[in-house]
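S.K.: Okay, got some structures for you below.
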Structure I
Amino acid sequence: MTASELIARARAGDGEAFGQLTEPHRRELHMHCYRLLGSFQDAEDALQDTLLAAWRALDRFEARASIRTWLYRIATNQCLNAIRSASRRLAKEWDVPEIEPPGPSRLGEVVWLEPYPDALLDGAIAAPLGPDARYEQKESISLAFITALQILPARQRAVLILREVLGYPAAEVADMLDSSLDSVNSALKRARATLHRRIPSNGMDDSPPAPASPAEEALVAKFARAYESGDVDALVGLLTDDARISMPPMPLEYLGRDAVSRFYAALMSANRKYYLVPTRANGQPAFGTYLRSGSDGIRRGTGLVVLTLAGDRISAVTRFDNSVLPWFGLPRSLPRN
């Protein structure tokens, strides 16, 4: 059945036809909402709002653009509305019992960031890109990139994603945002300057090893052994000199090996025994973390850590709380062994 036939049937109230129109774009739209909002859960809500709005507005679809572009227009504006109406999200207090963290190097600016499961990336980043795309799809889902996007004003964020991640021409972006071409170009210029300051270009020596390559697997295995054995020296020895630990929604950040060493020395004190279960998030290696506590021997999930690799070292460790574990197919607890 052609797209025109599906549109006609959907306009007549055929929900199955509407599903056939929109389903091929669902995952990439979800990723688009995630880039804009920085939150996996908020992206889920925005996607549902987008599909509902599209269903209600289908009679006004004039086919001047493709269904895909029309859906991106709706999704972008749904996210911008969500950003405008959202109340400021509060940072979470330190919640690790019996552990007193050292003073942080600084407090992070983005406390609502959430990870994105690699298992959902199929179909989300393989979509066709326009001629103006400048970012590789792998780079555009990294935690560093998603974090930097959240620093941008909402409209600049939308323009940069539509222009340089998805590759839409400036004129189409202006139409999507009901804006002028000059306004879009100005917003893109400002967004580029901010991102350049936030994500400086790395030399080839700092490029991460390829996913699932022997180099990546070896480095990640060393991290897991050091973490599970509580060997702080070995753990810190895997880090770059300017390594960073962050832990949204807690705002604490530790910068540099000395600060990171103090943090891990506190976290791994009192004979705390951790177990790691591998997964992937945002195109990066990650682990569900579990801690044996109590007399029952059960290992309870404490969170998810995502590693940012630079050459043969780890440049950042981002820790998320245990509420994200189910998104990765990880259990809340592991049986005793």
Structure II
Amino acid sequence: MATTAVVILNYNGKDYLEKFLPTVINHSTEAEIIVADNASTDDSISFLQSHFPQIKLITLDKNHGYAGGYNEALKQVHADYFLLLNSDVEVTENWLPPLIQFLEENDDYAACQPKIKDYNHKSLFEYAGACGGFIDLLGYPYCRGRIFNHLEADSGQYNEQIDIFWSSGACMLIRSKTFIETGGFDRDFFAHMEEIDLCWRIHSLDFKIKSIPSSTVYHVGGGTLAKGSPFKTYLNFRNGLYLLIKNLPLAKLILSLPPRIVLDWVAAFKFMIGGELAHSLAIFKAHIAVLFNLIKTIRKRTVTSSPSVLKLIVFDYFFRGKRKFDQL
């Protein structure tokens, strides 16, 4: 029987571990549970050692971010499947078997994700993954159940399994051999969109990714980096451009990059006139970082496959008023 490791990457998340780890333990008897600590400065480690001594603890030498943290931690994990789980996720009964069973029965799939709903508004899908991720021509991620900041209520409309382009980093089951073969996460992303970059490379190996809505988890979101943080804005805009430069075929990159940059400037101007100068400056800092690292990023380009369905979500959302995935 295949082995599974549930690996929770933690950074100053003691409160989330105290709240959610017991549920993970109770509902994950099929797997080994591991916490990898990204050099937390709170009392996460002492809390785990005193309250959960049965849980394997991996301690990292510094905060490597989500991408580098998992890369380093998973070098010390031996299992057929890695279940990457955020510390601010509440799992439910029988959440894990449908994911494992799907990969066991489908060798042409490398990863899958559950239905991800909002912990604080449990009738809604959650931002970071919802019921499966996609990407548009300009590199804007969207989900089945979430377009930009609009979250749909879950009425069972997306309960069928479908192929998706990317699986959420908040809760992803991936074959360990595929994670290793792809080289893992790009640590230069640090956090945000590194899972999309990884999934893009998974597709380039001719593997597929699935949404498994029969499994449900609830995600708080912003557990490590607050939603209103200018650093989060910086990472999102920087990594969005990294994603395109690394992975889009050259012809599509030439077409997509200029309008994406212009729209980024529009977003920066909108932040500015809204009095959110720190977020506006974060976007320009992100563009400077992309320019500074352009040669390095170009050198990472490989022969990649482009998403089969490429929409313009900005146009659909802002000009056609389409707020729901099934309207696209």
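S.K.: Computing Kirkwood radius over Cα pairs in Å gives 20.1 for which of I, II? Before the final figure, lay out each step's value.
M.R.: Numbers: I: 21.6; II: 20.1.
Working through the options, I get structure II.
S.K.: Ranked on mean projected area of the Cα convex hull in nm², for residues 65-152 alone, which label among I, II comes first with the largest value? All intermediate terms of the calculation are to be shown ahead of the outcome.
M.R.: Working: I: 8.9; II: 7.6.
When mean projected area of the Cα convex hull in nm², for residues 65-152 alone is computed for each of I, II, structure I gives the biggest number.
S.K.: Here's something else I'd like to know. Can you rank I, II by distance in nm of label points 7 Å out along Cα→Cβ at positions 9 and 129 and just name the one with the largest value?
M.R.: Values: I: 3.4; II: 1.3.
Largest one: structure I.
S.K.: Can you spot which of I, II the value 4, 13, 16, 17, 14, 17, 13, 6, 0 was calculated from, given it is P(r) over Cα pairs in 5 Å bins from 0, in percent, for residues 209-272 alone?
M.R.: II
S.K.: Something else about it: For which of the structures I, II does the calculation of log10 I(q)/I(0) by the Debye sum over Cα atoms at q = 0.21 Å⁻¹, for residues 89-136 alone return -0.93?
M.R.: Values: I: -0.93; II: -0.84.
The value was obtained from structure I.
S.K.: Compare distance in nm of label points 7 Å out along Cα→Cβ at positions 121 and 161 across structures I, II and report the one with the greatest value. Display every interim value, and only then the final one.
M.R.: Details: I: 1.8; II: 3.1.
Sorting by distance in nm of label points 7 Å out along Cα→Cβ at positions 121 and 161 in descending order puts II first.
S.K.: Supply the structure label, taken from I, II, corresponding to distance in nm of label points 7 Å out along Cα→Cβ at positions 73 and 265 with the calculated value 4.0.
M.R.: Numbers: I: 5.9; II: 4.0.
Traced to structure II.
Values quoted throughout were computed directly from the atomic coordinates according to the rules given, and no laboratory measurement underlies them. This is a predicted model, so every value here is computed, not measured. Cβ atoms are built from the backbone, for glycine too; each structure is taken alone.
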